[in-house]
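Since every read-out is calculated from the coordinates, none of them should be taken as a lab result. Computed from a prediction, not measured in an experiment: that's the story for all the values here. Cβ atoms are built from the backbone, for glycine too; each structure is taken alone.
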Structure P
Amino acid sequence: MKKEEDTERIVPKTSTVTFDDVIGHKQVKERLKAIVKIFTNPKIVDDFKISPPKGMLIYGPESVGKGMLARAFANAADVPYFEITGSKLFDAAYIKSVYQEAIKHAPSIVILKDIDIKGLYHGTITNISFADVAKEIEDVPITEGKYVFTVATAVEIEEIDPVLLSPGKLDFLIEVSRLDPEARRFFIEKILQKPNDGKIDVQRIVRYITGLGAADLERLGRMAALAVIEQGKKVITEDILIEQINIIKYGHKIESQMIRNLEQEMQMTAYHEAAHAILSYILLPNVKIEQITISPRSKMLGFVSYNNEEQIASVTKEEIFHDICVLHAGQIAKMKKAGKRSAIDTGAVDDLYQASFQAYNAIAILGMDKELGFINLSAVSQTDPYFLSEAVEKRFLHWIEAAQKSSEKLVDEFWPQIDRLAKLLIEKEVVEGDELPKLLGKPKKRHLLPRTL
């Protein structure tokens, strides 16, 4: 009896996925269409005395449509494709067999799905053999303009060995970002084809689901429908939809009896999150707040959610310092409300982690410190891990102390607004970000960095 791998047939597939089936990613699709023209007419590169490109890498977050874009590319090129995925990516012999079969069907495409995958080999976590893949791509013959084009997908480009990205292998690097508003709106409108009360603010929901992938959004519609049925209702409402979004992002609500001293915890959480929100609104006005909540969830007791619609290319020293101040504000507000330093608890552990990380990065990696100047210690850390360690430690503690003092001063200055927002949170559990201007108006002044930084 033959082994299963001996009898497995490698056969070409025909893609029925078109670029029109991929929602959003307009610029990416336009670029892929241009690459299709080069692949299907390789002589176009002759005038530049270069060989035709043999492949590309499509990379970006999970659930943004990389696999669909790869198959749409095959459809647009009107050629058969072969797909290698999962454990097969670790089988050099199988990969070789696929390329041999693809060459027989040239022009054709080989899709290497998720090539940043890791596997367990002899008890060790390892990557696929990038060198073997690179050799197969390099050895593909070009006969009368017909050849095999490789389309690889991955989440992290940093996980890909440079051997695959060298000239003549994966020449095109195509980054696919998270779903844009057009794509997210498509999924929400699809959900609204289900019974709903007709009062759902689509634009608001589109903002709330920023950062969610296609799989999450497909799941969202099903979760909302099941929630309606479970609650004995007839239609999806905005509240139900937002609750399901919060479940996906932040976890399920925690049963009240599972929280010790619930009333006290909710009050302290309210002041913690109110301080975060008020100082963020004042110090980082360009960062839009969607909601503040003290509804305890499996991933956190409360949170301030932001609308990260615009991807920020660079961040200033002032913004980093102000973010550290915002991160300190929650614990400071809780101590002020309790009237004693003993009010410090474990609730700010993530805030302290982020604040410490940002301060260290600013000083040692981003060259932002006034005394240490333009340095990046990652360049020397492998040869001398203790280089400037005492100086960095001194400046790190100074940044943290300066941020704490600034945060304390601002919490005192805006305590009436923090107190009012906290009480509102205790009453309503959730406060929308667009209510903050009513509490504060527009930020009236710019808060400058301490001169010592």
Structure Q
Amino acid sequence: MVGIKACGAYIPLYSLGRDLVAKAWDFPSVPGSKALANNDEDSITMAVEASWDCLHKIEPKTVDGLYFATTTAPYAEKQGSALIAAALDMRKDIQTIDFTDSLRAGTTAIIAAYNAIQSGAAKSILVVASDCRIAEPESMFEFQTGDGAAAILLAKDDVGATIDGFTSVADEFTGPWRREKDTYIREFEVKHDAIYGYANQVGTVLMGLAQKYKLDPKGIAKLVMYSPDPRAPGEIAKRMGVDAGKLQDSMFFAIGNTGTPLALMMLVAALEQAQPNQKMVVVGVGDGADALLLTTTDKVAQTKGKRGLTGHIFSMKPLKNYNEYIRNKQLLERERFSRRTSTVIYYRDKNKILNLHGMKCKSCGAIQYPIQRVCTECGAKDNWEEIRLPKTGKVFTFTLDHLVGGEYLVTPVPRIIVNLDGGGKIFLEMTDCDPNEVKIDMPVELTFRWLHESAYFKHYYWKCRPIRGGK
């Protein structure tokens, strides 16, 4: 049976209390907080993070495909899944597909991956969903939207949950939407969208799933349902005869509505707490709906990511004020100095830059970065092998750069030489940190981020950060 072999998630380090939004605009306060991507993060970098969380025990080169679901791809015409696959150092002969333009793209990608594996076209496919939507200031969306990502590895063997079936409905509906020229999310009328859009679509697809597979609502252990707000799922569950206690928490009060990845993030959270032989129903919504029927196996505990949803949520840090949110989202229009990186060099050295490959000398065994013809340790020439560098290490030495300007929004910027675990050194910037807390021998982990745009092309590279959640 085709099913879920592993799963992972990513939630940015910083959270924004909704009370700060209310204070900024003199609005009535809304409980909780929402997850906020840093200024060097986007849907691509978060997708890479979630994928590493999912594949922490699995070699990426064993995976046969990568499907990327998002409504906030950095390019209108350029494949994000290929870029993610490069950062994961996957094989070249895999299938990469982008699923876009709908908040249910994540569940649709899972169905497509299921069909590909079931047909024998692939043995395993990684489905990763990520969104980094911008809400219009002084709007209700500013209270609701959050940033995040989830990754699900589908395979045929050793799965922790089997996919027993699925059904879908298509429904052209007015909202919410965002045109290519729009920066912010739009909607028609809240109640109209909730009743005739969301509730109608979810009710229809759940009824279809129940009839198709003769499903008894009382036999469902967990109902994982995309939710535009914390109340909507409860009303639908009541109508369907599903106990409210079986609804998976949407995490609205902790991270907000993350859009495309929300249903998959909720599924990750459900699998973290699941027991064997439990029935689950997963629903994605957007111009229609998808519903998947799952059954957990005795290997469900093995699906957990390295950090997972729980580890990310409990290691978040609150922003101090609303101004930091405006700065991170770059909502203040101002001229910024833009660095220029050669696109030719970026292409030529992509295995060093994106895949993060270094060299290991065959004569003395020294690991070095970047790759060069002569070993700096023993002087051997053209006698090395290309290797993937580790993603963890310790601070060897550092400096705090107070003179950086332009698109760097916070100074000082820590410049770090990292002693990589297993050998080798690399020079990187540090992100997601308090510069005053940087010290020698501090444990760090590498994280994929975007640096700047050059001639309208987005350049990505690696940075380091303090180990998330402790030592």
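Just a few scattered comments:
- A value of 13 for relative contact order in percent (Cα under 8 Å, 6 or more apart), calculated from one of P, Q, originates in structure P.
- Origin of the value 20.4, where mean count of other Cβ atoms within 10 Å over residues 268-275 was derived from one of P, Q: Q
- Read-out P(r) over Cα pairs in 20 Å bins from 0, in percent, computed value 24, 56, 19, 1, structure in P, Q: Q
- If distance in nm of label points 7 Å out along Cα→Cβ at positions 84 and 388 is computed and equals 4.4, the structure in P, Q: P
- Set P, Q, criterion distance in nm of label points 7 Å out along Cα→Cβ at positions 204 and 444: the highest-scoring structure is Q.
- Origin of the derived value 24.8 (mean count of other Cβ atoms within 10 Å over residues 148-155; candidates P, Q): P
- Structures compared: P, Q; top value of mean count of other Cβ atoms within 10 Å over residues 36-43, i.e. the largest, recorded for Q.
- Which of P, Q yields -14500 [helix-only ellipticity at 222 nm (-39500 (n - 2.57) for each DSSP H run of 4 or more, over all residues; to 500), calculated]: P
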